[in-house]
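See the structures that follow.
Every read-out reported here was derived from the displayed coordinates using simple, explicitly stated rules and does not represent laboratory data. These numbers were taken from a predicted model, which means no experiment stands behind them. Cβ atoms are built from the backbone, for glycine too; each structure is taken alone.
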Structure P
Amino acid sequence: MRRGDRLFELIEILRQARQPISASSIAERLEVSKRTVYRDIGALMAQRVPIRGEAGVGYVLEAGFHMPPLMLTSDEIEAAILGAQWVQTRGDPGLSRAAESLVAKIEAVAPQDLHSFFTDHATSVAPIDIPDEVFSASEFRAAIRQRRKLRLRYRDEAGAITDRIVWPFLIGYRDQGRIVAAWCELREGYRYFRTERIIQASVLDAIIPKRLDRLRADWKKAMDAERDQYVLPANKSDENSVPAVTKDE
């Protein structure tokens, strides 16, 4: 890797890090020595790139630093196209249009010799049947962004119908359909709801009283805790061992 490309890659590593990252970790990702990392960090700091930290502690890139977009590699272009293909076949109409627009924008800035990657795809995604929904995935996404509670009328797997007030914080796109992860006031716990089983839904004026990142973090802790309770010996299985928090309602 040329030194100029390596410096750009180093900045990108720092930009993506959520906490101080050690020279050893950087060296491993760049496949260079720690000495080279120290030298490159020094060169960037000399060019007034706002990097804080020191050897043995770790480095962070201060917020607000921007650099010109990096030239994409052929693998990065194919990864973007494959992701867009998946979204176009499984996302709601809004996300599908956004995926198509994203690929067009990437193609517009890609060098001429890489344009064949956009017209002659080396990847494909199998189409699926999109489930019928009375409340679209885009409406769920909007409610999550606005931190609004939802009132649901829901039919479970056995056919029983219940009315719920839920705090949605995540919508999952799967080959088998879409699910909404939420805190359920009726069950007083985290639950998954299959979107095709929702009979009726409405957005309430009530604001979810908890930050979404906190809900997601607590949900993950609850899943991990319940999963630990159902760990089985090797080579054994039990259909009743599925944690309730990860089970579809």
Structure Q
Amino acid sequence: MAVYLCHEQPDLYEHDAHVIDARPGAVVLSRSAFHPGGGGQVSDIGTIETADGAIEVTHIEPDGDTWWHVLSDADATIEGDVHVAIDADHRLRVASLHTMSHVLNALVFDEFEGSLVTGAQINGDGTGRMDFDLSAIDNDRLRALAEPVNDVIARGLEVRAVYVDADEAAATPGLVRSMSVAPPPTPDGRLRLIDVDGLDRQACGGTHLTNTGQSRRFEIGKIENKGKHNRRVRFRLGD
């Protein structure tokens, strides 16, 4: 995994860039603060502004180490110098849900004896879901975890991204909580961890808040049985 510009500068929402490759409806930029998505998280959205006006970026389409910024106009062609703007509201919704999914993950991990995540989806509309490796349990126990998640929001815990040696991380139980996906190490052999102060510390390549107090209220909705050993928890951000 590369160290993304949005990882290095999480508060960077606008910058200049140059088009280094193009096709109808998509461009590759010399630098980009867009998050490409992955691991169940949607990519950033935003705009690219040229001398002829701004055009929306609907999503990022990775092709190896190349990121194609897909445009809302499938016939549009862009070249030269451009100004990039990330949709800050979209980023905040996704980062809030992703951070709170870490909090929920930590609570489930403790409440249900190390239960792992089997799948996740973080959407741009303020909704998401997580699947956990859980057999027959009382769904009300899962639903009741919304209250401690909201307590973490109210407490305003610091959220930090740190890098550790990948071999060291592999030898530390609990840093990788997913049975289905884990972020690969950086080219120099480090693993990115998200640390929610005093509560959770696990590997992740997504976008996150810098303080849990930045999130809106967290609500748990429908809980579904998805097989003998899988529970799907749907959640959303409140008003």
Structure R
Amino acid sequence: MNDSDSKEIVIEITALKKAFGNNKVLDGFDLSVHRGENVVVLGKSGSGKSVLIKCVVGLLKQDSGTIKVLGNEISEMKQESLDEIRVKIGFLFQNNALYDSMTVRENLEFPMRRHWFNQTKEEIDALVKEALENVGLPHTIDMLPADLSGGMRKRIGLARTLILKPEIVLYDEPTTGLDPITGKEIVDLMMSLQKKYNISSIIISHDIQVAHKTGNKIVVLLEGTNYAEGTFDELIKSSDPKVKQFFESMQ
């Protein structure tokens, strides 16, 4: 994204460190995300990708370094303030995290009830309808997750993530477990909704095709650091053996 420097930074991570015992998962990681930008963090299994976004949303506390989200230092926020900032951050879990005992409608209503929004029933119904229309599944409103295909569950998870109109969305392996056609549909949907709502995103993936199709900027998470950063075209042409090997191994 050539004009990203002129845009507001919505996430700024500096010298982030997080270890579990002797395992240094993140070891001085830096990253900035501008408004409306998709940043793909590429990394192999166990490289710390999911740990990174859990730190961003405050589910894990970093050992050192800073994480600023919409100008707020996450580690310094009290629970009430953290809950308020989380309303502005959507999180699409790898397994969708839908509640099996709830209908699609109840799953979509849950974030609004959890955050004590004061909408009327009519307003909630309108938001649920809009969210389902955004993902092309209005007919599933009274179905249970068990009655949906994997791709449909992913779409419902995305609808629930976006129902509160977050400014930022964190995607954890959005196409894992999906067949290539369904995965492409999910990627296309992510891109169309990003444009519709000007969403800023961190997309965690090990899939080089997802990076190619979604990333304004690609970051290679290697050895706990932001080892390489640039556009897809810049990185795939890199002469650095570690970057080249990384991209070749992902294809």
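Upon calculation of Rg and Dmax of the Cα atoms in Å, for residues 74-217 alone from the atomic coordinates, which of the structures P, Q, R produces 15.0, 43? Working through the options, I get structure R. In this comparison of P, Q, R, the computed figure 18.8 for mean count of other Cβ atoms within 10 Å over residues 42-49 is attributed to R.
Each of structures P, Q, R was scored by relative contact order in percent (Cα under 8 Å, 6 or more apart); the highest score is held by R.
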